[in-house]
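S.K.: Got some structures for you, see below.
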Structure P
Amino acid sequence: MCKQTDNPTARVFFALWPTTAERGQLAAWQTPLHHLCGGRAMSGETLHGTLVFIGDIESSRLEALQLAAQEVNGESFGLCFDAAHYWGHNHIVHAAPGHLPQQLAQLVEALEQSLARHRFKFDRRDYKPHVTLLRNARWTDAPLPAMSPVRWQIKDFALVQSVPRDGLPGYSVLARFPLGEAPTKPP
């Protein structure tokens, strides 16, 4: 269960939380992209893929939020980040997959449905899987250079709390929710 905090509210979201090795592979993209685009590189230990952003909730509701997530059924899957893109409206350089696995789309949909059933408010927008690499970056509409693909093996998802440290984004994983094994295909 989630631990209760002394703070009356918590800023939370659900995310794909990669292994240290997977984060390290994406962090390697930051140096060449920073040389091109400037900005501020996100800390390698905070790289993640947001599934559903909740925002501020009462800390007393963290346990109910975890119970809603436990109702979500999904299958493990592979996710390949193979391109870097720039969003000019918020000056972010991010890693993105060229292909959206069906299991990922189903996971986001199931999570949103469970949250709605439990009357949690959350950001409702078209899901665009990405990992923010640089903030306050500058680039044009030109494509960013090719990067070595980074493959994640998604076996669970996490409830994460934003906990700023020294004015920079910081995160604490409050709970993890395992995904089922993908069915094996006959030879």
Structure Q
Amino acid sequence: MKEQLQKILPSERVGELMNIGYFRKINAGEYFIREGEVPNKLAFLSKGLFRYVYISDKGNEYTKGIIMEMNFLGSYSALISQTPSYFFVEALEDSEILEINYQKWQNLVNDDIFWVKFLLKNVERAFTIKERRERDLLLLDAETRYNNFLRELPGLQNRIKQNVIASYLGILPESLSRIRKKVHS
């Protein structure tokens, strides 16, 4: 965990973050946060893969985002507003995280401008990803979205199930199958 954190933080800051969190393993298929839960935690993902997923009353899944190693995860809007999460945060692979209590994180941010800048940098990166994803879903056809997925998240198509990819792209699994045949032929 420490080695991964040193890739995103100055080495003298790693201990500060590790002191307010604890190492945890989460198995594939388990939820870090459940829809309807008021979260009090976030996490740094050191190993594995997660997704943000809405599940409708009929059981249909809509993958809002995919979170890879070296990123933070959580239901951030629910966390800051202390309201129930609208989505699940699900492990797609056996994963290792540094789970961080939100109040302890807030104390760290409130006490040191370094952490304010670190938070801002991560929020800006997340916003940029979200904005690009929304544009793609609204303006691009499914084949272009699939090609962008392959380019922007290389190798991911081998790590997750095709129905999750289809859900992420906003298409049916059958449509993804047709697109894959066309693109890979």
Structure R
Amino acid sequence: MVKPEKIKQVEEVKKLAEQAKAIYFADFTGLTVEEVTKLRRMLREKNVVFKVAKNLRAKFALRELGYPEDKLDEVLHGPNALVIAYEDPVEAVKLIFAFRKELDIEKPKLRAGFLEGEFLDAAQVEAISKLPGKDELRAKVVGAVGAPLYGLVFTLKSMLNSLVWTLSAIKDKREKEEG
């Protein structure tokens, strides 16, 4: 008979993963309690959850949500933490890599992940860390849209200034001729 606390843990993981845009699997062995606490705090600020879960319970929960069992078997071995991103899936990976770089350590190591239902291996997850984040992309779009508009405004202003100077010169010339 399955113990109620095990069922509760499966439901907890399932609830955390239901609305996720991305779920990454991280090997966190070798991290101190302070490092894990710091990492959790960094991730929480960006609406990302760092959840340590038993592999079998995580597998049951994720399988119920439709994740492929063969891929789950591939990554759910050894100590695992689920890195669950709710808003920006790229930002979650960037934060993990920034954390590693800041402390000059190799952990947590991202083994694999699911980005909006698609399986990613470790190399693909690392490639995601090099993509621009949502805010950076927004800034680039605004810059790309704004640059031509700025050019148009500058050109129109220039043309208006030329017209005003020309009219002013004509006015001054007529005043000299009359006066």
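S.K.: Can you spot which of P, Q, R the value 2.9 was calculated from, given it is distance in nm of label points 7 Å out along Cα→Cβ at positions 59 and 107?
M.R.: P
S.K.: P, Q, R: which one has distance in nm of label points 7 Å out along Cα→Cβ at positions 91 and 131, as calculated, at 3.4?
M.R.: It traces back to Q.
S.K.: With relative contact order in percent (Cα under 8 Å, 6 or more apart) computed per structure, which member of P, Q, R shows the largest figure?
M.R.: When relative contact order in percent (Cα under 8 Å, 6 or more apart) is computed for each of P, Q, R, structure P gives the biggest number.
S.K.: A value of -21000 was computed for helix-only ellipticity at 222 nm (-39500 (n - 2.57) for each DSSP H run of 4 or more, over all residues; to 500); which of P, Q, R is the source structure?
M.R.: It traces back to R.
S.K.: When distance in nm of label points 7 Å out along Cα→Cβ at positions 11 and 115 is calculated, the result is 2.3; to which of the structures P, Q, R does this value belong?
M.R.: This figure was derived from Q.
Rule-based calculations on the coordinates, nothing more; no lab input. Only a predicted model underlies this, so the values are computations on that prediction, with no experimental measurement involved. Cβ atoms are built from the backbone, for glycine too; each structure is taken alone.
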